[in-house]
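Take a look at these structures.
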Structure I
Amino acid sequence: MHDIAPLADLARDRDLRIAVAESLTSGALASAVGAGESASSWFAGGIVAYLPDVKERVLDFPADHDPTSAECAEQLARAARELFDADLCVSTTGVGGPAHEKGHPPGTVFLGWATRAGHGHRRLALDGEPEQVLTDTVEAAIDLLVDRARSVHAS
C-alpha cells in the first residue's frame, strides 16, 4: 500500500492541482493518488497512454521515438499537465519485464515531471519481477510528486 498522505496534505495545504500520465504503470499510479484524502479537491486526473499512436495523438509524443526515454517521460508529463491544467504532473514510462524491449533491460524506468515553471525527469534501474517493478515505479512516482509539490506554487 502506498502512503499518499504526505501528497494529499501538501496538495491541500498549498492548493495544488495534481495530475498523472502513465504508460508503464497502466493506471496504478492514478489509482494510488486518487485514494488520497480529499483527492476530489486536488487530483485533476490521469491518463493512460500505452500504445505509441495514443502517446502521439493525445500527448504529442512522436510514435517513432523511443518510448523508454527521458524525452518521452518529460513530454508525457508536460502534455498531461496542460491537458488537466494542473500545477504538477508526473509521468511513468519504461520496461516492466520480464524481457528486454527495444534494447532496454527490464526495470529501466523514466519518471517525468512538469510544472508551470519547468520540467525534468528521473531515471530508475529497478530489480525484480514485473509486479515488483510496477510497485516500485508507483512508489517512486509518489515520492517524486511529494518532492516536487514541496517547491511548486499553485496558479
Structure II
Amino acid sequence: MEARLNPFTNPVLGKVFKHISAANKVLEDSTLPASTQELVKLRASQINGCGFCADMHFKDAVHAGESPERLNLVVAWREATVFTEAERAALELAEEATRIADAAGGVPDRVWANAAQHYDEDQLGALVGVIAVINAFNRGNVVLRTPAGDYRPGQFH
C-alpha cells in the first residue's frame, strides 16, 4: 500500500504538516506528562482509524518506557485498572473531543470538570492542544491512506 500523496514532498501539504509539527513541539515542552500525551494520541488515533499514528504513538510510548500492557488497554480504558484517575479524565476528554460531531453541544461540562480536577490551566490548555493536533494528523493521514507498520521511534525528531 502506498500513500495517495507524500506530505513531505508536496509543497503545500509539507508546509501545513511542518506547522502542525511545530505546534506539537510546543505541547511536548509543556507540563502535561509525556505519558498522558501519548495515551491521548493513541486513543484518538484508534477512534479515527489512523493506523500510521496508532503505530507511531504505540512505538514512541514503548520507546519512552511506557508499558505495552497499558498501551494495549487504551482501547478499553474504562474497564482497565492500569490507569490513574488523571489519565482516565484525559482519555475521556480525548474521546469526547475526538467524537465531537457525535455529540450535540460538544464536550459535556462534566467531562471538562473532571479533567479540571486533575490538571492545572496550563496542562488543560496542553491537553486541548494535544487532542487538536493529533486529530489534525489523523485526518491528514487517513485521507492520504498513509501505510502503518514501518515507523521507527523518533523517526521525525
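What follows draws every value from the coordinates through simple rules; no lab data is involved. As the structure is a prediction and not an experimental result, all values here were calculated from the model. Cβ atoms are built from the backbone, for glycine too; each structure is taken alone.
Descriptive notes on the structure:
- If mean count of other Cβ atoms within 10 Å over residues 55-62 is computed and equals 17.8, the structure in I, II: I
- Between structures I, II, the calculation of mean count of other Cβ atoms within 10 Å over residues 47-54 yields its largest number for II.
- The greatest value of FRET efficiency 1/(1 + (r/R0)^6) of positions 63 and 127 (r between Cβ atoms, R0 = 25 Å, to 0.05) among structures I, II is that of II.
- FRET efficiency 1/(1 + (r/R0)^6) of positions 7 and 23 (r between Cβ atoms, R0 = 25 Å, to 0.05) - structure with the largest value, from I, II: II
- Structure with the greatest value (metric distance in nm of label points 7 Å out along Cα→Cβ at positions 15 and 135, set I, II): I
- Label whose coordinates, when relative contact order in percent (Cα under 8 Å, 6 or more apart) is calculated, return 25 (choices I, II): I
- Calculating mean count of other Cβ atoms within 10 Å over residues 39-46 for structures I, II picks out II as the one with the greatest value.
- Of the structures I, II, the one that -20500 was derived from, the read-out being helix-only ellipticity at 222 nm (-39500 (n - 2.57) for each DSSP H run of 4 or more, over all residues; to 500): II
- Given 65 for volume of the Cα convex hull per residue in Å³, for residues 79-118 alone, calculated: source structure among I, II: II
- Volume of the Cα convex hull per residue in Å³ - highest-scoring structure of I, II: II
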